[in-house]
Structure 1
Amino acid sequence: MKIIVIGGTGLIGSKVVANLTARGHQAVAASPNSGVNTYTGEGLGAALAGADVVVDLANSPSFEDDAVLDFFRTAGRNLLTAEVEAGVGHHVALTIVGAERVPDSGYMRAKIAQEQVIEQAGQPYTIVRSTQFFEFLRSIADAGTDGDTVLVPTAALQPIAAVDVAAAVTEAALADPINGSYEIAGPAKIGFDTLIREVLAADHDPRTVVGDEHARYFGTELTDGSITAGPDAHLGATTFAEWLAANPKQK
């Protein structure tokens with residue numbers, strides 16, 4: 001099959017392209033750098049010609065509330081319209097577990113808007129809803145840093161390794177569309193502050209982690225059930241300890 005991966009040079013996209021190629025498919029990475037821009041529509045018609053599946057892994061260049069909402073709505077509509085015109089048979093998108101449960105977050109509202117655009121487009125689709133990635137924990141710590149202190153929520157997360165996300169997206173792209181969504185998550189629910197504390201300890205980072213139940217994540221307070229997965233989620237194989245041992249901080 002010919003499969004176009006929008007955002008195919010990113011953290012997840014590059015792994016999806018490699019997975020699909022290894023399995024004998026024609027996987028094409030598409031991004032603004034390759035002349036394909038879902039937000040402006042540039043290059044979409046040519047890129048999607050002859051494609052069987054499109055995997056949308058694009059992210060907004062801005063996380064400001066209005067900008068991110070505009071990006072996911074506009075890019076989604078442009079992409080899905082081009083897919084219909086090109087006769088693409090399956091649209092696969094990666095969104096976020098629990099986005100509808102944290103409406104105070106502009107980013108999460110934008111991801112729900114993205115899902116709504118997909119559901120209303122009339123194009124066969126599969127939405128894979130993922131929990132947070134282990135790979136983002138260090139940047140989350142940096143975002144919560146004030147001096148030598150890292151302030152983070154205490155609610156549980158259920159993070160997943162990028163390699164497991166890519167594996168799930170790959171399987172979705174090769175399967176028939178379900179015209180619905182399903183969840184993927186890491187194998188365990190772990191306190192937000194515990195995750196950050198253990199990452200910093202593994203990095204020999206002297207910053208002090210302070211957990212606060214009212215600390216905000218993407219603009220919203222969290223509870224243990226806000227962005228953790230339900231009982232039917234597909235669980236990744238990689239544990240936090242395994243990921244941490246295999247992914248030391250880059251110097």
Structure 2
Amino acid sequence: MLINYQEYQAMFEVEDRMWWYKTLHDRVITEIKTYTDDYKNLRVLDAGCGTGGLLTRLKAEGLHAIEGFDYNEFAVEFSQSRGLPVSRKDITAFDYPPASFDVVISDDVLYQFDDPELLNALKCIHRVLKPGGIFITNNNAFAVFSGIHDLAVGSKRRFVKTDFDRFLAAFPDFRMVKASYWSLLLSPLILAVRLIQRLQLKLGQINMEEVKSDVSLPSDPVNRFLYGICTLERHLLKRSPFGSSLFLVIRKSDLP
């Protein structure tokens with residue numbers, strides 16, 4: 001879970017404008033619209049919704065049967081301040097009636113857990129997802145990209161696709177239908193920043209009590225440029241072999 005109020009406040013203030021969030025939300029919306037022409041009537045759960053930026057975007061796209069939860073009380077407060085139906089729950093032990101949702105989304109949450117807890121979260125998601133429904137999840141990828149951001153957001157791990165192949169083996173009716181890393185085009189820049197951060201940590205140049213995540217809004221020209229690069233990549237590459245994030249779409253079989 002994100003560690004402190006300041007991190008959630010930073011997210012709340014930039015989530016609708018920052019290039020990274022906009023790109024991620026675009027990816028999620030595209031998958032939902034691809035899922036069915038009647039997407040506005042889908043029942044959608046955001047499991048680990050943070051400060052509610054994605055739910056706000058879903059609402060703006062015309063989806064009305066949406067709700068979310070987060071474990072952190074600050075995140076819930078920020079989401080509720082947007083007028084969103086958000087409650088406080090634990091993703092490793094949450095409860096809704098079985099087969100309640102057409103779509104479950106969980107972005108940048110699973111990195112907080114070791115294998116047993118992560119499998120518990122997947123069990124809960126599997127139970128509440130309708131047959132034929134989809135689970136959309138984005139997670140940080142490749143240990144080489146680890147840095148100060150990981151410390152600030154309480155990350156325990158970074159993933160590669162084979163990690164999820166292993167987790168999904170416990171769910172015979174779950175099938176991965178899309179897996180792509182992003183952003184390939186920005187990887188050299190992100191990698192350079194993270195390598196410098198790790199060197200600073202090794203040299204003791206970082207005050208661990210003042211560690212902050214990478215969630216900050218750059219200048220408008222830089223923000224538009226970075227968003228444009230990610231958008232171009234998303235349209236040019238259906239799947240990318242490398243990047244600091246891993247975006248997955250997992251379908252639950254509708255066969256008995």
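When distance in nm of label points 7 Å out along Cα→Cβ at positions 154 and 194 is computed across structures 1, 2, the figure 2.1 traces back to 2.
Name the one structure among 1, 2 that relative contact order in percent (Cα under 8 Å, 6 or more apart) of 23 was derived from. That value comes from structure 2.
Rg/Rh (Cα atoms, Kirkwood Rh) was computed and gave 0.94; which structure, 1, 2, did it come from? The read-out comes from structure 2.
Bear in mind that the values in this text are calculations on the coordinates, not laboratory data. Keep in mind that what you see is a predicted model, and the values were worked out from it rather than measured. Cβ atoms are built from the backbone, for glycine too; each structure is taken alone.
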